[in-house]
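Scrolling down, you'll hit the structures one after another.
What follows draws every value from the coordinates through simple rules; no lab data is involved. What you see is a predicted model; the values in this text were computed from it and never measured. Cβ atoms are built from the backbone, for glycine too; each structure is taken alone.
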Structure 1
Amino acid sequence: MTKNHPLFEVRETIRSRLLIVVATDKGLAGAYDANVLKLYAKQLLADDAAGVKNETITIGRRANRFAARIRDTQVAAVYQDLPDDPAGSQLRAIVDMAKDKFEAGDVDAVDIIFTEFISSVNQVATMQRIFPAGYEVTEVTDEIKEATFEPSAEEVLAAVTYRLVEAQVYHALLTARASEYVMRMLAMKNATDNANDLIDDLTLAMNKARQDAITQELAEISGGVEALND
């Protein structure tokens, strides 16, 4: 059944592709944006070399500014200032555009580029395919084979497929935001540590200069006293 569903259709030749790029709205997040945009640029070069046309949906001001500076890059939609937990309407707007373009044949694949949160010290720029939809099923139980679907198997599959893709995009946005906050926190900590080190160095230099000045003044006073005694 999935082979005949339009959202599961794997096209033999990819002639066009939609890229969804998730970056930040503000800076001061270390290498966060640089890593995502580097992966995005790599994909654009790969598509160009393979003769694949592409469109881009940007999420975040940094992604939009970067895409706008690249020649011959078509930006299909721009999303900025999304909340930490995007509302259903905001999430569905992104998914619906990707779904409509894939179903209509405007693009043959849809990929999302984001930062995967692995741990507080490890975040990796990642690309994940969301259309064609699907995942690997290792085993189908007898209960599933004999299940009765209401209102119909086709309608259930369509609803579940949409929710699957919606969940993938939602996960990408959440893990990207978590990575952003961690990398921003680390960047601020490094900046604070560097500032404290600079303050310590300058304080040491100031104390040394003051000590040298005091020593010089004492030497001059001692020399003056000795000259008077003579």
Structure 2
Amino acid sequence: MRYIISMLLIGAALGAAVVGIAGLPGRLSRKPPIEVFPDMDRQAKLRPQKPFDFFTNGISSQLPPAGTIARSEPIQTVDGAVYRFEDAPVNTGKISGTTNFVETNPLPVNDALLARGHERFDIYCAPCHGRLGDGNGITKKLGLMPAVANLHDKRIVEMTDGEIFNTVTHGKGLMGAYGPIVPTEDRWAIIAYTRALQLSWLGSTNDLTADQQAALK
């Protein structure tokens, strides 16, 4: 019994000491906060554009050495090479310096891009939207997601490629963000293939040239 009382007294004393030093939660104080790990608050690092006498020009920020090669390869767009850190339509889905979405895919749409988009679509999109893009994927059949967008709906067909890219990148509603998962080029490839699906679903023989119509017959 005496042992239990002693432990309770010691616990109460420790609690009182902690409250006396740290204060109660939500209590305001003019005293500086306790730094449990001061090296986390005061790191030995350089601030951009600050004085630093180690370098001959006396500032912390330095230009890359001559001949430095970028860590990443640029993305080849219809307007030329673009790096991933640039404010460019291929990275944002928007016209540079604006909040307006780009109308069309900034990557060259060819057989290779469509094939890549087909492959990535079946991996990332088909489980919910279905391989036909009609919203009848396995998640709907299992009752996991009762409401899935039909990619052939007029609302989505009339979206710009940039707006679809923005939705794929950041997610919307129950759809999660695929920006951290799917590389930039693959997102645009998926959009190109989605447009091909929409065309095959909503197109007609009147969209074909005379030679194509003759070959079809």
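To test your reading of the models, identify which of 1, 2 gives -11000 for helix-only ellipticity at 222 nm (-39500 (n - 2.57) for each DSSP H run of 4 or more, over all residues; to 500) when calculated. Only one of 1, 2 returns -11000 for helix-only ellipticity at 222 nm (-39500 (n - 2.57) for each DSSP H run of 4 or more, over all residues; to 500), namely 2. Here relative contact order in percent (Cα under 8 Å, 6 or more apart) was derived from just one of the structures 1, 2, and that gives 24; the source is 1.
If you line up 1, 2 by mean count of other Cβ atoms within 10 Å over residues 52-59, the top spot, with the largest value, goes to 1. Upon calculation of mean count of other Cβ atoms within 10 Å over residues 172-179 from the atomic coordinates, which of the structures 1, 2 produces 13.1? Comparing all candidates, it corresponds to 2.
If P(r) over Cα pairs in 5 Å bins from 0, in percent is calculated from each of 1, 2, which structure is the one that comes out at 1, 6, 11, 13, 13, 11, 9, 6, 5, 4, 3, 3, 2, 2, 2, 2, 2, 1, 1, 1, 1, 0, 0, 0? For P(r) over Cα pairs in 5 Å bins from 0, in percent, the value 1, 6, 11, 13, 13, 11, 9, 6, 5, 4, 3, 3, 2, 2, 2, 2, 2, 1, 1, 1, 1, 0, 0, 0 is produced by structure 1.
Assign the value 6.8, calculated as distance in nm of label points 7 Å out along Cα→Cβ at positions 148 and 196, to the correct structure from 1, 2.
Values: 1: 6.8; 2: 2.1.
Of the structures listed, the value fits 1.
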